[in-house]
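Below you'll find a set of structures to go through.
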Structure 1
């Protein structure tokens, strides 16, 4: 939390070193107000696109290992954390399990997810969503700012 840009760079480096996985695209970094638990520093967010031969659960396990390596500790739901790596989409798969839901269930509600996602994939198709513009019109884009690092 003391150096969020380094945490993001370290996470991307680690993701790029997962077997059978490579980072293809990276959005800019965006700073946003926290969601849920408000008594914490602002969030720094970035969306990446990867290519992988892993299954979603295998990828999730690697992401959790990276979070652990970067000293993520879950004390408060939506509370301060060093890093939070989510799987937003995985091809056109829909997964609804206790430990993994794809598409990410709250991504359409969060400007800090959708703005960087659309930056790297402007014509993205989200499973089960016919009218993406409807969701985008509801986002409060004034809550995020691009960071030039």
Structure 2
């Protein structure tokens, strides 16, 4: 396991569409383990493979700090409701902005053995899923921010 460098806004890899994972290799398993290590070290709730420079459709999420979720080739099947709130990103350090997302999502993804499964999420989990899946399409949350980006420090003072 290793901590990988997180790519930051402006790095062209973050604007590329990721490729589907067709087989699980030792390198893929190592990438997934490294993604979780990197996400936890950076105190994030989600991390997509392009954020560590790998153009594969792999996402790591853990909104509680105790429930790691790994998604390979995830696709949103359903979404409903609406929530607006502050959102940040490990690739846009120190910044936050208001983003509106679905309050409920249902996805299909594959596990480490490429077995399909479905997952439903609400609130923060739904937000994290939508945020991370956009990374796989080459998009950052800053494209959806309503109003100005704010410094995280400014938020903490309120």
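For mean count of other Cβ atoms within 10 Å over residues 57-64, the highest value in the series 1, 2 is held by structure 2.
Could you tell me which structure in 1, 2 was used to calculate mean count of other Cβ atoms within 10 Å over residues 49-56 as 21.1?
On the way: 1: 14.2; 2: 21.1.
The read-out comes from structure 2.
Name the one structure among 1, 2 that relative contact order in percent (Cα under 8 Å, 6 or more apart) of 24 was derived from. The partial results should precede the final answer.
Working: 1: 27; 2: 24.
Computing relative contact order in percent (Cα under 8 Å, 6 or more apart) on every structure in 1, 2 gives 24 only for 2.
Read the figures in this text as sums done on the coordinates, not as results from a lab. Values in this document were obtained by computation on a predicted structure and should not be read as measured data. Cβ atoms are built from the backbone, for glycine too; each structure is taken alone.
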